[in-house]
Structure P
Amino acid sequence: VKVIADMELWGIGIDMDSCHQARHVLRRKLRHLEEEACRLAGMKFSLRNTTDVANILYTHLKLPMMEKCNKKKLHPSTDKHCLELL
């Protein structure tokens, strides 16, 4: 309990250089994954844009739309649950 109290009082040390380095590595990996997704889909799109992702999955690749995931919004859902169902 004393350790936790000390952490609350004094905080904890963080190596900001390591955080920045990890951030750089993760951004590079994300960029690679986005490029690979576009290559596999055969067209450019943004993984950050749910409309783009839905268009690629359900229109371009013609994957089946699960009834639970088609709520008649702007596009079928691309949430974690619906992507796992695919």
Structure Q
Amino acid sequence: FRNTGEEIKGENNTYTVREFTHGLVMDDLNSDSEFETITDIVSSDRVPTKLQRTIPPLPPMENWVNIKDLGAVGDGKTDDTE
């Protein structure tokens, strides 16, 4: 965790996170909230499948352009192209 430096590690190289709650927790709507970290992490023998990218990669930076160089003109209020 960024504020405390605390780490929660799995017991194995592969694991399944069944529950991870970090923040204010209440038992019910009438209870006071308390700051808690609740975890349920179990070892797993399964190797996770590789996730497919749904967002295409950006083009190489040498292909990037500044839209002002292409003639974009802003209104000076809702953007920074003025």
Structure R
Amino acid sequence: GRTLTGTIIPGRYHDAHLRGLSRFVESGEGRIVGKSVELAAIHRDGHEFPVEISVAATSRSGAKVAFVAFVNDISQRRV
């Protein structure tokens, strides 16, 4: 299995993503949790494309947090 970081997040954002996860685990606050934001994602063929992502924390038990995310390809909005 692959992580979310290794699957759809461009390499240049990996460190920021991991810092954000750590911040959320420590404080319960995150920049994108509970919001819809536009980001770059990696397509299965390797190219980057724009997405709108909405993330919510669904459960929390100590350092374990479960998230649900809805990801929408918004390439057509950018044309």
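Throughout, read-outs are computed from the coordinates displayed, never taken from laboratory work. Fair warning: this is a prediction, and the values are worked out from it, not measured in the lab. Cβ atoms are built from the backbone, for glycine too; each structure is taken alone.
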For structures P, Q, R, which has the highest computed value of distance in nm of label points 7 Å out along Cα→Cβ at positions 11 and 51? P
Can you tell which of P, Q, R yields 2.6 when distance in nm of label points 7 Å out along Cα→Cβ at positions 3 and 43 is derived from it? R
Tell me which of P, Q, R gives 63 when you compute percent of Cα pairs over 17 Å apart. P
To test your reading of the models, identify which of P, Q, R gives -16500 for helix-only ellipticity at 222 nm (-39500 (n - 2.57) for each DSSP H run of 4 or more, over all residues; to 500) when calculated. P
